[in-house]
Structure 1
Amino acid sequence: MSEYYVPTAAGEAAFTEKRSRFLGHVRPVQSEEEARDFVSAMKKEYYDARHNCWCYALRGGPERYSDDGEPQGSAGLPMLEVFRREGVSDFVCVVTRYFGGVLLGTGGLLRTYTKSAKDALDAAGLSVVRRWTALEIPCSYAAAERMKQELAACGGVAEDVDYGAAVVIRGLIPAEKAEAFLARIFDVSAGAVTPVVTGEALRPVPLR
């Protein structure tokens, strides 16, 4: 299975452009019904706004977007393109505009809706979904930082570190790199460190 990206959590961002107020919201979703429910909730919450433009996409499912009264192609599609460029799926994004009385023109709208979607996605963060091998790496205090560096160098993530009589690093490594990582640790530690594989799972892991 190839890896893909999803929002880590809910993300929100706001800014003002020529007296118009833009509010961006991003949420991770797992179904079209969940995406549509969020769009409806935002329209209800911001009922007094001029526009509530939206987009969503599901992995292996539909992509949808709406300009909600803005000039055609100036809002929903540019928002969707933000997520396409990042390779993100399983999301919904709503950008609310409180009109400030100054027309922005098509170019201005493209920029502001793109910015609002990107700012909200940045606030949400990105997670990569792939198959991971879970590891425990028992080591000395002196070796702990080197072990974390080696884990990161192989695309892994240290999720937890237990500092007891010795150190135990609990981490994740891309499943296809697990064998090479075990061999690498044996070499760099001269056999003093032996990681233990504790499982394997398909799951999202935050990148930022």
Structure 2
Amino acid sequence: MKILSINISEPKKIVFNGKELITSIYKKPIEGPIEVTDVGLIGDRQADMKVHGGYDKAIYAYSYKHYQTWSEEMNQEYNEFGLVGENLTIDDFDERKIYIGDELKIGNCLFQISQPRIPCYKIGIKMNSRDFPKKFSQSGLLGSYLRVLEPGKISKNDEVEYIRKEKQSLSVYEVAEILFRDINNIDKMKQALDLKYLTEEIKERFRERLMKLGDFGSL
């Protein structure tokens, strides 16, 4: 795997349906190395820290291979990096092969897979489609947030190297599936709750759902 683009943005104001919003989803590629801290890339700031950013979601990575999927699905050619607001556009970042807790080395930094992206309505604004947030979540092609275990610097064209594969984990795709499609799979949700490195945000979603389904064993 290789980084094709590193994308950042400051929060910006946009007008949607006559209302002013602040978003950081319109990320643009940068040239040269960039410094990575334990809460993200220098020069990149999130507009809403309740749903983006922080230690568990410091950096968002997405696969360039998915651009072709969305080009076909949306009948539009997508080739500009930062398509879905990702920080790292990686050539082939396959959610089915990437597991919660896996550790990746890029440049002199060490990262850990923490959770799939949870799309909000702003991605629909970015893609100019009210239907896109649902299409995106149902696809399972959500990319992944990364924790920064060792800060440093990364650059465009850096290789993405596996340092450690987490054993007996769930893939990013599997977690996305029980979040948005297989939503009543009690056994799989309980399995997710046992994952050491899955974010508390996602675990809380599963606890709430299990409670609604009448299963209190993991609460």
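No lab work stands behind these numbers, since they all come straight from the coordinates. None of the values given here were measured: they were computed from a predicted structure. Cβ atoms are built from the backbone, for glycine too; each structure is taken alone.
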Given a value of 0.95 for FRET efficiency 1/(1 + (r/R0)^6) of positions 92 and 196 (r between Cβ atoms, R0 = 41 Å, to 0.05), point me to the structure among 1, 2 it was derived from. 2
From which structure (1, 2) was helix-only ellipticity at 222 nm (-39500 (n - 2.57) for each DSSP H run of 4 or more, over all residues; to 500) calculated, if the value obtained is -7000? 2
Out of 1, 2, which one gives 22, 15, 12 for semi-axes √(5λ) of the Cα gyration tensor in Å, for residues 12-123 alone as computed from the coordinates? 1
On mean count of other Cβ atoms within 10 Å over residues 28-35, which of the structures labelled 1, 2 is highest? 1
Here mean count of other Cβ atoms within 10 Å over residues 20-27 was calculated and came to 17.0; which of the structures 1, 2 was it taken from? 2
Parent structure of the calculated result 56, given that percent of Cα pairs over 22 Å apart is the read-out and 1, 2 the choices: 1
Given a value of 5.3 for distance in nm of label points 7 Å out along Cα→Cβ at positions 108 and 188, point me to the structure among 1, 2 it was derived from. 1
